[in-house]
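Take a look at the structures below.
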Structure P
Amino acid sequence: MRQVVIGLVIVVCGVAFADEIPVANSKVQAGTFSGRASYVPWSGIWWPMAEGRLARGWNGTECFTYSSTTKSYTVKSGIPVNDRSPLLKYDEFVRLAAGTDPQSAIHELHGSGNFHHHVYGDQKAQYDADDVDYSWWGHCNGWSAAASLEAEPFCPIEARGIRFDVADLKGLLTESYFGCAADFTGSRYNAPEPAQKQSYTKAKELLAALDAGTPPAASQYRAWYEAAFDTTLSQNYTPAAYRDALEYYIEYYDEEFTKAYEDIRPDVFHKILVTIIGQQKGVVVFDISANESVWNYPAYVYETEITAKPNRTIDGTTRKVFEARTVVHYADDGVSESILGTRSFTKTYTYELYTTLYGYLRGGRWLGQSVDNHPDFAWYPKYNATGADSSENARLLYSRIKEILPAHHESKDAATFELSANGTPSSEKRGANSPITWASPVTTGAHVTLAVETSLTNVAAVKYFTEQVIVGTGFIKAKRAALTPVGQGLSTVVTLGSGKRMIVAHAYDASGRLLAIDEITVNVP
């Protein structure tokens with residue numbers, strides 16, 4: 001904390017700190033390198049706050065009426081439970097399980113205290129009048145974390161008689177991960193107000209004049225100070241008396257805006273990729289927009305080409321210089337609510353890396369288009385708390401969502417429960433760019449042997465279904481329909497017509513609790 005004092009005026013600037021993403025101090029050398037996470041994050045929508053579809057509904061059914069007089073929402077009556085929004089389905093599930101309605105859906109729309117995940121009413125009118133761009137406000141951080149840590153929901157699940165579709169499950173997980181625990185590196189960039197930028201430019205001009213021994217009239221310094229710190233001085237001071245304030249303001253502005261725009265520095269960016277994706281085989285999230293808007297996406301693959309350049313003296317020290325061209329693969333959220341698997345995109349970054357003569361990173365700079373098109377910050381999701389969190393919908397509890405999901409939903413280990421078709425296990429058919437098998441079906445005849453292998457000891461029944469999917473351009477999505485039963489038992493032979501289809505297996509315990517699910521795609525020519 002630093003204080004600047006002129007007369008009786010005190011200006012205080014505080015900084016909050018977060019845990020940095022732990023990175024390895026690995027060496028840099030010329031060559032071609034790559035890294036891939038052991039798990040592919042799934043695609044899901046970012047649920048824009050301007051639309052409120054988590055509460056109002058995503059499937060074409062409007063679940064609320066809005067009164068422009070009272071500026072409030074009311075739940076519509078008579079809507080079948082399976083046609084309701086994700087949060088209304090959750091509310092009904094909790095009511096049946098615990099006897100009370102948590103009203104998470106209305107809470108999502110109205111907000112409370114510091115929680116506001118929906119833009120409407122007088123606040124929307126004010127934003128529109130002030131030309132505030134809220135079009136990018138949404139749940140991309142919640143989706144990024146859920147997609148990085150949770151197994152993908154890829155089929156409808158029935159809990160207490162309520163069918164939760166793929167979109168419902170992904171939406172609930174997205175909201176519940178909005179405030180998850182994470183390590184964080186970088187500074188979120190917030191663009192300066194025009195007045196702040198003017199004060200910064202004037203401060204550099206007045207300080208330069210002081211350093212040159214040719215300061216303008218003291219009145220200019222006073223006018224600058226009063227405008228910069230929004231205060232009124234009680235007396236005049238000589239130009240030299242403003243030096244500390246000028247230096248402070250320039251330092252504050254550079255730290256708050258200039259450096260925040262330049263970070264993440266490319267050397268830190270490179271270390272994060274190598275450590276998290278390359279060495280730990282994990283998924284890391286980047287805000288890929290260097291400007292004020294935030295667009296979070298989980299990164300799971302990188303490919304980099306590093307070229308050695310002549311040594312250079314940087315800040316008085318001889319450094320090795322390398323030029324890097326790095327391609328990062330991100331899971332995409334500009335998709336349908338019901339998407340299955342992963343639709344991805346790539347971004348290419350160019351930058352210099354500076355190292356010691358032994359090759360250890362000591363700095364870098366962005367090059368070319370990456371100067372204005374690089375990640376703003378990075379974060380590494382760690383876990384999701386089961387209790388209420390004020391930064392997200394506190395009436396939606398992760399612990400309750402886990403009651404809807406299979407008991408072993410969090411396990412990504414195929415040994416827990418794995419489905420096979422004609423002896424080919426699902427793990428062999430999951431693509432390098434998708435957590436589901438649709439892109440790599442098992443080709444079979446009309447008679448298909450379905451079987452499961454599991455390490456679970458309490459499986460009492462296994463049921464097999466076909467899932468109805470809709471094929472789009474480059475991706476598929478789940479159809480809003482019940483699964484179609486085709487057989488049961490640890491192993492069964494089913495007869496299928498020609499075509500490509502997804503087969504789903506559900507394992508249950510003796511009480512009927514859903515333990516685990518798996519899927520595999522088969523194609524009958």
Structure Q
Amino acid sequence: MRTRLPRGSIAAMSITEMPEDVAPTLGVATLCDAFAATAATYPDKPALRSPGGAEVLTWREYAERSHRIATGLAALGLRRGDVVALLLTQRLEANCVDTAAIQLGAVTVPLYPGDSFENLEHILADCDARIVVTEDSLAEKATRAGGGVAHFVTVDGPRAGMTTLADLEALGDPAFDLDACRRAVMPDDRVSILYTSGTTGPPKGVIHTHANTLAGLASLEAGSPAEAEVRYVSFLPFAHLGEHGLGYWRALVCGSTITICPDPTQLAAALVDARPTWIFAPPRIWERLKLSIESTGITDASVIRRQFGLDDLTQAITGAACCPRDVLAFFYELGLPMSEMWGMTEAWLATLTTSDADIGTVGRAMPGFELRLADDGELLVRGAALTEGYLNRPDATAAAFDADGWLRTGDLATIDDEGRVAIIDRKKEMIISSAGHNMSPANIEARLKSATRLIAHACCIGEGRDFNVALIVLNLDAARELAPDGSIDLAREPAVLEELAAGVARANERLDERERVLRHAVVPDQWASGAELTPTMKLRRRYIHARYDDVIERLYGA
């Protein structure tokens with residue numbers, strides 16, 4: 001039951017109204033039902049595969065292996081409502097273990113492999129994980145962080161104090177009645193807890209039930225139906241809602257063939273191998289793909305799509321951050337069915353663009369969602385796909401929802417007369433200058449990145465200041481194109497700095513006078529997840545400001 005505390009009335013404008021009796025449904029009550037039905041419908045169809053097909057599991061084999069793992073987990077004492085945490089890189093075993101656990105009625109908690117030890121320690125204690133499934137390269141990190149965990153399972157070979165996945169599969173009782181466990185799972189049972197990336201404090205566990213997950217999937221199928229043959233490339237961390245929901249969970253209901261790419265740097269080759277029919281990727285991936293395409297010098301759209309494995313795409317979705325307009329326009333010009341979405345771990349995929357006319361927005365509400373703007377411009381969302389709240393945090397749940405079930409998203413937005421939503425920035429991240437002018441750092445950073453290929457990341461600073469400055473991380477691939485062969489210090493290369501300055505000037509031409517970046521500095525680092533970036537590639541602004549405090553002060557003192 002969702003925690004609700006009165007928060008007073010919110011002056012708001014209703015943008016969409018979606019009565020519950022017309023909200024989309026899939027005709028199954030739980031993900032367990034969906035998986036069983038899909039495996040029975042497509043027994044011989046590939047379900048999970050590696051690039052090149054060295055490893056392939058059909059839906060029948062996927063179901064059989066998940067059954068063996070489930071009986072092994074039950075033999076370790078895992079019961080309905082218990083928590084299994086997965087600290088794994090992208091690999092077939094992650095899908096198999098997760099599916100096995102949820103058929104027992106257990107709750108899965110996928111973890112980011114690159115997350116900090118402190119975050120992992122907090123999460124494993126917060127969710128009271130009974131079992132952690134990991135791999136050799138992450139085993140030490142898992143055991144150090146999981147001091148209270150009863151059992152550790154490793155998927156890739158023997159390790160002291162751990163059960164191998166092969167031994168686990170052999171451990172179960174062949175007579176174990178998994179069907180009875182599946183039937184006992186109820187729609188309101190928890191299926192997974194996905195933790196936020198912790199930009200403003202310790203990560204919070206976002207609770208997902210079978211019911212709200214299926215509501216999100218039903219919304220997706222109603223607003224963007226899957227084609228008959230679904231091929232998908234999975235390369236983002238399993239803990240990312242975009243990957244977990246749009247890849248793994250969606251496959252359970254529509255029978256996708258998922259090609260699992262363990263190394264994101266090999267994504268281009270995986271696309272050519274898999275020929276996906278649809279894909280989800282954050283803006284940075286599309287920016288890199290655009291650079292790769294441009295570097296070939298090929299201009300024929302049909303040749304480009306075929307050469308890069310994009311010729312069978314029926315939909316390409318980007319989200320999790322603002323995608324530069326020029327990137328979206330580039331792929332539209334190639335004839336790719338690009339869509340930009342807005343969503344969050346708490347609210348699934350709630351909006352989607354449908355044409356190039358929507359560029360500059362994140363589209364309209366998906367079926368089953370209602371959207372409103374509070375009187376301060378904060379976007380509010382309501383629908384059956386929303387989380388029931390945060391694990392062990394009734395205070396945070398009460399603060400996030402109002403008495404009528406509207407989720408306060410924390411995003412400031414506008415909605416035009418046609419219902420298209422444009423995100424301005426996170427409410428807590430808005431910059432207020434010394435003159436009292438409110439600015440969106442994310443908007444300014446997006447302008448900078450779209451003005452030159454040289455910028456991989458930008459962080460705008462200006463809170464309480466007379467003007468804005470920016471810290472810039474170079475896109476090394478683009479910088480090398482301007483530097484002489486063998487140049488080591490690209491951050492000092494004159495040609496690079498000259499083009500960067502020109503790019504900042506171009507960005508300033510598209511900004512309000514008070515928003516312009518008057519000074520900038522190139523930092524000699526490549527920002528990484530766990531430090532400057534969250535696992536979902538958002539800026540950890542407080543950390544960045546503290547780390548580069550001397551650089552910032554020099555920019556303002558010069």
Have a look at P, Q and say which one yields 38, 27, 25 for semi-axes √(5λ) of the Cα gyration tensor in Å, as calculated.
-> Q
Assign the value 14, calculated as relative contact order in percent (Cα under 8 Å, 6 or more apart), to the correct structure from P, Q.
-> Q
Out of P, Q, which structure matches 2.0 when distance in nm of label points 7 Å out along Cα→Cβ at positions 107 and 187 is calculated?
-> Q
Of the structures P, Q, the one that 48, 42, 28 was derived from, the read-out being Cα extents along the principal axes in Å, for residues 323-442 alone = Q
Value 0.80 of FRET efficiency 1/(1 + (r/R0)^6) of positions 211 and 291 (r between Cβ atoms, R0 = 41 Å, to 0.05) was derived from the coordinates of, among P, Q, structure P
Which of P, Q leads on mean count of other Cβ atoms within 10 Å over residues 315-322, largest value = Q
Candidates P, Q; helix-only ellipticity at 222 nm (-39500 (n - 2.57) for each DSSP H run of 4 or more, over all residues; to 500) computed = -9500; producing structure is Q
From P, Q, which structure was mean count of other Cβ atoms within 10 Å over residues 163-170 = 25.0 calculated on?
-> P
FRET efficiency 1/(1 + (r/R0)^6) of positions 219 and 403 (r between Cβ atoms, R0 = 35 Å, to 0.05) from the coordinates reads 0.90; which among P, Q = Q
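Just so you know, all these numbers are worked out from the coordinates, no wet-lab data involved. Note that the structure is predicted; figures quoted are calculated from it, not measured. Cβ atoms are built from the backbone, for glycine too; each structure is taken alone.
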